[in-house]
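In C-alpha cells below, several structures.
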Structure 1
Amino acid sequence: MIVLFYNRKTKNRISTAWMLIAITFVIILPFILGAGLYYKSSMLFEQNSLGDLLFSKVWKPSIGKFGFLTFIMGSVWVTFIAMLISAPICIFAALSITQYSRKFYLRIIHPVIDILAGLPSVVYGVWGIIVVVPFISNVIAPIFGAQTMGYSILAGAIVLSVMIIPFILNILIEIFRTIPIELTEASLSLGATKWETIKYVLVKKAVPGIIASIGFGLARAFGETMAVLMVVGNMIQIPKNVFDAGYPLPALIANNYGEMLSIPKYDSALMFAALILFVVVMVFNALMRMLIVRYDKY
C-alpha cells in the first residue's frame, strides 16, 4: 500500500514537473525569438539610429544606408486594403450563416472554410498571377484611367484578403454563436425586427469580438509572404495609389535572405526586418487578446 502511494505521488510530481516545463517554454519562447532577432540585427545599430532605420526611405546597402520606410509602407498598404476588402465580407457572411441560414449550411460551410485555410499560400499566389493580375490590368485599371501591368498593391491586397477570409470568418462565426439566445428572444419579444435585433443587440454585444477578430486577421496578414510576393510587383518605392507596385517587409526577407547571408550588414538588415514584423504581430496579438478578455467578462 505504501509502495502504491509512493508510486502515485512520484507520477504526480513528474507529470506536474513536465507540464510546468512545457508551459514555461511556451511563455518564454516569444522572448527568446525577440532576443535572438535583436542580437542578429544589433550590428545595424552601430552606424544607424532607430529613427533612421524606421523613417528613412533610402535603401542603398552598398553604402550602408538601410531605410525601411519603403518596405513598411508597402506592408501597411497591402495589409489595410486587404482588411478593407475582407472585414465587411466576413462580418456579413458570419451574420448570414449564424442568424439566417439553417444549421445544414453551417455543416457545409465549415469544411469549406477549413479547406480554404489549409491551402498553401503559393496556390493563392498562382491564382493571383493567373486571374487577379490580368483582371486588374485589363478591367479595373482602365476604369480609373490608370496604366499598370497588374502587379500592384491592389493585386496583393485582393489575394491577401481571400487568404485571411477563412481565418477571420471562423472566429466571427464562433463569436456570434456564443451570444446568448435569450438576448435575441428578448429583443424580438419587445417588437424589434430581425434586422434591428442583429444591428442593435447582437452586433453591439459582439463589437469587442469583431474588433479582436479583425485585429488577429491584421496581424496574420501583415506577415504573409509568398502569395503577396508573387503579385505585388516588388519595386522599392512608396506606393502613391493602389495601382503602384510595392515591396512589403516579408517579400524583402524572402527575396534576399538566402543570397545575402555572406554580407553581415545585409544579413543584419534582414533580421531587423524580421524583428519589425515580430514586434508588430506581438503588439497586435496582445491588444486583441486584451479585447477578448474584456469581451468574455461582459
Structure 2
Amino acid sequence: MTGNGRSPLLTVPPHSCEAHSHIYGPESEYPFWPGRPKDPPASVVAYNQMLNRLGFERAVIVQPAAYGTDNRCTIDAIAARGLQTTRGVCVTKKDVSAEELQSLHDQGMRGLRFFLMADDFVLTDALSMAKKIEPFGWHIQFQDEGDWLEAAVPVFEELPVDSVVDHIGRTGAGSTVDNRGFQILLKFMETGRCWVKISAPYYMTSDGYKPLDGSAPDYAMLKDHVQALVDVRPDRLVWGANWPHPQFPLNDKPEEADCLDALLEWVPDGTIRNKILVDNPNLLYGF
C-alpha cells in the first residue's frame, strides 16, 4: 500500500491533525489476530507520504481490528513518527491493569477503541472500562454500523469519560440526517461529552466512493449531516482519512483528497475548518 494520490484543493493550516488511520504489517513481524481479515501491508513510510501529500503534520493511529489486543504494530508506528506529532487509540484486554494502561499512555495512547463489529468489547463493557481509563484522561472510541446509536447513546450518557464516534456515526449507506439514532447523537453532543470523527464518508453514501458513471464521489449527500454536527458542537469534531481504507481492494481504494476536499462544501467557514483540523484534535489527543 502506497501513500500516492492527487493533491487536495484544500490547503490545511499548520499543525493540522489527521485523526483516524491504521498501520499494518509486515505479517512476519505482526501476525494477524485469529479469525480477523488479513489486510495488505500499509507502512509508516507510505502513511507519511499520504500525510505529506495532504499537508498534515500530526496524526492519530488507531489500533485495527486485525490485531485484536496486540498493540505492537500501532505502538511501533507511533514511535517511528514520534510523540511530538503522533498519538494512538488502543485495544486492551478487559482485565488490563493500571500499570499496563500507564505504559500505553507513556507510549502515546489516548483512547480505548470499541470496534463493535469485532468481539473485543461489547457496549455493556463500556462502563467498567471507562472507570479503568478515567485516571489517564482517555476517551472511548466507538464504531458500529446501521441502527446502533439508539442503543449506544444511553450508554455514552453513563460514562465518566468522553465518547468518540467514528465515521459521521456510520448510520448506514443512504441514511439521512433525520435518522433517529443520528438525531439522538446530536442531542447528546450538546453536553460536550461526545466527539464525532468526520471520516470515511463512503460508508454513508448510497454510491460508495465510486459512482457507476465514473464521476467524482458524491460526498455532497453528507453535507446535511456534517452541517448539523457543526451547528451543535463545532468544537467536538475532528477529521480522519481512514487510511488505508480497510477491506477495500488493494488497487481500488478511495482517494483521501476527495474526502478532505469535501470539507470545502461541508464546512465553508474557514475558521471552523481550522478548529476541526487543529484546535479540536489538540484538545482531544493532548498535543
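General remarks:
- When distance in nm of label points 7 Å out along Cα→Cβ at positions 33 and 89 is calculated for each of structures 1, 2, structure 1 comes out greatest.
- Structure from which -9000 was derived, helix-only ellipticity at 222 nm (-39500 (n - 2.57) for each DSSP H run of 4 or more, over all residues; to 500), options 1, 2: 2
- Given 18.1 for mean count of other Cβ atoms within 10 Å over residues 113-120, calculated: source structure among 1, 2: 2
- Per relative contact order in percent (Cα under 8 Å, 6 or more apart), the highest-valued of structures 1, 2: 1
- If FRET efficiency 1/(1 + (r/R0)^6) of positions 161 and 185 (r between Cβ atoms, R0 = 35 Å, to 0.05) is computed and equals 0.50, the structure in 1, 2: 1
- Source structure of the calculated read-out (log10 I(q)/I(0) by the Debye sum over Cα atoms at q = 0.11 Å⁻¹, -0.58) within 1, 2: 2.
Quick note: the coordinates plus some simple rules give every number you see, no bench work behind them. Since the structure is predicted, the reported quantities are computational estimates derived from the model, not experimental observations. Cβ atoms are built from the backbone, for glycine too; each structure is taken alone.
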